[in-house]
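The following blocks contain the structures, represented as structure tokens.
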Structure I
Amino acid sequence: MDLFPLIRPVLTRLDPEFAHNLTLGALKVGLGPRARITDPVSLAVDVLGLRFANPIGIAAGFDKNGEVPDAMLALGMGFAEVGTVTPRPQAGNPRPRLFRLTEARAVINRFGFNNEGHAALRARLEARRGRGGVVGVNIGANKDAGDRIADYEAGIATFEGLASYFVVNISSPNTPGLRSLQSRGELETLVGRVLAARKGKTPILLKIAPDLNGEELADIAAVALAGPLDGLIVSNTTIARAGLVAGPLAHETGGLSGHPLMTMSTVVLREIYRLTQGRLPIIGAGGVSSGADAYAKIRAGASLVQLYTALAFEGPGLVTRIKQELAALLLADGFASIADAIGADHRQEK
């Protein structure tokens, strides 16, 4: 039974960050729902050298400290991404730092990589060894780091052997100067050092912003292919507001996520797929709240899809609905699997 419709009125009256922490607490003590149906074979994906039962995952930011990845997998997600985690614990930016834009089905956050640090997350991941499931680790840099790239190298060293994959997060708008690492020169240095820090074969992906122009996207694609990186996540939150949201909270500083980001992030995803010629796996994130949204990301070039904000508005039952809708859309278009649909829009354009 989905209890979310009953508790939603209570949660929406609470401070957004308190409500989020309350949700994490409930999941930690086993109060989260469990998926009751087996995923259709058509939803299985083999990518990044990993097997995903379905392409729907929880994005970074929901579980910064790796407290509930197994609860999210039990919910029916094909994978969970924890973090963003930095070498040393940090409190993040002052509160309030999370704002609901209910009518737009969006939120603005300016958390600033608040997390408990590498040691705490490593202990939790060590404790879940042998449980299975795809759990990625999203790594970042401390706000006051003298050498930010060294913080990413430390993340690789700390979690290699524990992470199913890594995400190098250089696109959060809430750490001053972080997004400058997306510029070509700095990105080449970052990618070279991060890849050199990896001793094994754990996939390394780069998470980019949706606010980049055509030249910046071309540079990122070129560096990613030359690295070579194992994949990209498109995209993080946006600093844009015009044409996306309005109202008294719209101009709060921070990154905007949720429904208004769907079209913007998918346009960038489609362009990155074109620039990389489909040679790099892409995880599509930003505004996903239905099977149709997930399908649009996949047809634009995504191999996997992440969500987060929509769960806050629609509850855990959303995961099952998305998978059911996605399976139906694949069948309607004559695709036997997710793999057959990846980048389908580009093939139609030729």
Structure II
Amino acid sequence: MTPPAPKAHRARSSRAGDGSRNYRVAVIPGDGVGKEVTPVALEVLRAVAASGGFRFVSEEFPWGSDYHARHGEMMPADALDTLSSVDAILLGAVGSPELADHVPVWGLVLPIRQRFDQYVNLRPMRLLAGAATPLAGRSAEDVDMVCVRENSEGEYCGIGRRVDRGEDTETAEETSVFSRRGIERVARFAFELAASRPRRKLASATKSNALRHSMVLWDEVVAEVAAEYSQVEVTRYHVDALAARMVNHPETLDTIVASNLFGDILTDLGAAITGSLGLAPSGNLNPERQHPSMFEPIHGSAPDIAGRGIANPIGTIWAGAMMLEHLGETAAHDRIVAAIESVVAAGRVRTPDLGGDATTKELAAAIGEAL
């Protein structure tokens, strides 16, 4: 899934005396169902590590909405310094009905992404055999997409203001910031990924007919990078037309490159197409490996089912597999994904979101057995 790092980039693992590979992983279960899916995902990761010639030492951090209730912040002031020394971060979910939606995101998730320059958000959108898609007549062969979302600037840069609060003249301003460097590096990652996939097709999400500064620059830079990748077929889509194409003609799409906001929206649609938000993983990548990358499911804290033990753990387990791949353990990644595929295809153990009555632990156990 992830293009190989340039040779100059070093893996962030250490060798033990017996030659095994060791990784330090920071685990943030977070809120809601994050506390339920993260422990079972770790069990699967440890199982594959035990037979894969490597191991990881995980340290759990109780940051999130509960921490905010006690301390008035989502994580301590030195949290980012603490995380800077680990090899990777596994995040369960953040969010609580007691907090405004922007508090968990700006209090924990975005500071991590921005501090560690995790400028690629990688989200596979693949229909697994045995999963039910809402798209009539479509099979696993038709739906196999991956989105490369710009993850460090754009619409989520945090610049803006509100004035005249409570008055008739109250106004909110939100500024998007797009830089040539930011667009170029995420586009290059996307082209490298597209070139490594069988279809060799790249769709660029834009809205340059309406956003005459940011998206015009986006189009220009993507076109410049495209000139270096003649083997990749590039198509520019207005984001609304691309959303429609994902539903009507998913078989025509492969790799998608999109801005922070556009990629966020399109990948939730993509997850729905593949059968459930509970299936969808993501990776917040620093491709150069100068800083740790962070891996998480996209489903959020799901407070409506939190505490019931029925959340789908596949998104988190798959995110853990992506973490292992990023760390260089490709065989372990492939084994986990194959186990997920076999369990979903068999259809005997399914959580309610997939039409079954299995618990979180039962589905994770089935994947562990399939390993």
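Here are some notes:
- When mean count of other Cβ atoms within 10 Å over residues 189-196 is computed for each of I, II, the largest belongs to: II
- Once distance in nm of label points 7 Å out along Cα→Cβ at positions 37 and 221 is evaluated on every structure in I, II, the highest one turns out to be I.
- For P(r) over Cα pairs in 10 Å bins from 0, in percent, for residues 213-252 alone computed as 25, 42, 32, 0, the structure of I, II it came from: II
- Per volume of the Cα convex hull per residue in Å³, the highest-valued of structures I, II: II
- Test item: Rg and Dmax of the Cα atoms in Å, for residues 29-164 alone calculated as 18.3, 61, pick one of I, II: II
- Distance in nm of label points 7 Å out along Cα→Cβ at positions 149 and 269 from the coordinates reads 3.1; which among I, II: I
- Value 53, 38, 33, calculated as Cα extents along the principal axes in Å, for residues 101-276 alone, assigned to which of I, II: II
- Look at relative contact order in percent (Cα under 8 Å, 6 or more apart) for each of I, II: the largest one is in II.
- Structure (I, II) behind the derived value 16.9 of mean count of other Cβ atoms within 10 Å over residues 117-124: I
- Taking distance in nm of label points 7 Å out along Cα→Cβ at positions 77 and 93 as the criterion, the top-ranked structure out of I, II is II, with the highest value.
- Label whose coordinates, when distance in nm of label points 7 Å out along Cα→Cβ at positions 173 and 301 is calculated, return 2.3 (choices I, II): I
Where a number appears in this text, it was derived from the coordinates with a stated rule and is not lab data. Remember, it's a predicted structure, so these values are computed and weren't measured experimentally. Cβ atoms are built from the backbone, for glycine too; each structure is taken alone.
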